[in-house]
Structure 1
């Protein structure tokens, strides 16, 4: 199923993962190690699952991998919200907005793939 032409969701999730890495490093500079590691895992996992979906063995496998990406996005949103609401955490400037775009695209891919 792999197609090497430009793919919006692959690009979006790769860019987001790089932003998450940078933010996790900022969190570590502020000694927020636990949330940093959680956010790093879930935030980079979105793109890993989207990328894995590009090599799916079937339509059902593709949908399953995209659903995992959606779950990781939801978890990432949770960690970003905690950072945003915590007084002693640096702001995740714009990350939630970028993530919302990814969630919207992933949701559309899942729903259109089921049709």
Structure 2
């Protein structure tokens, strides 16, 4: 999850499964975008989707994907070192609840590998 107006470094990429430009902001997002691109179960990828009406502010979900069966899959990318931070936990819970209210049951985290 990121703020809608996040000003950090951004890599713009063209992916065949993404209608627009896919913007990735860190190594986790970049690597997971490649995994989604290569997955046969994923039909469409949407990057940095705005969570409209979220009470915590204007944030985006990292990946919202349409699977081959038509179901939605949501993935949030987070570094392991931030998992214990209260704000990170609060925002991830808000994202999960937001997508559950919108009928999405396949919500998950993408976390960097342990060192």
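Taken together, the values in this text are just the output of simple stated rules run on the coordinates, not laboratory data. All values reported here derive from a predicted model rather than from experimental measurement. Cβ atoms are built from the backbone, for glycine too; each structure is taken alone.
Given a value of 111 for volume of the Cα convex hull per residue in Å³, calculated from one of 1, 2, which structure does it belong to?
Values: 1: 87; 2: 111.
Going through each structure in turn, the value belongs to 2.
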Highest-scoring label, criterion being relative contact order in percent (Cα under 8 Å, 6 or more apart), among 1, 2: 1
For distance in nm of label points 7 Å out along Cα→Cβ at positions 6 and 86, which of 1, 2 scores largest? 1
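A value of -8000 was computed for helix-only ellipticity at 222 nm (-39500 (n - 2.57) for each DSSP H run of 4 or more, over all residues; to 500); which of 1, 2 is the source structure?
Here the read-out was taken from 2.
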Taking FRET efficiency 1/(1 + (r/R0)^6) of positions 30 and 62 (r between Cβ atoms, R0 = 30 Å, to 0.05) as the quantity of interest, name the structure among 1, 2 where it is greatest. 2
Given that Rg and Dmax of the Cα atoms in Å, for residues 38-93 alone, derived from a single structure, equals 13.8, 46, which label among 1, 2 identifies that structure? 1
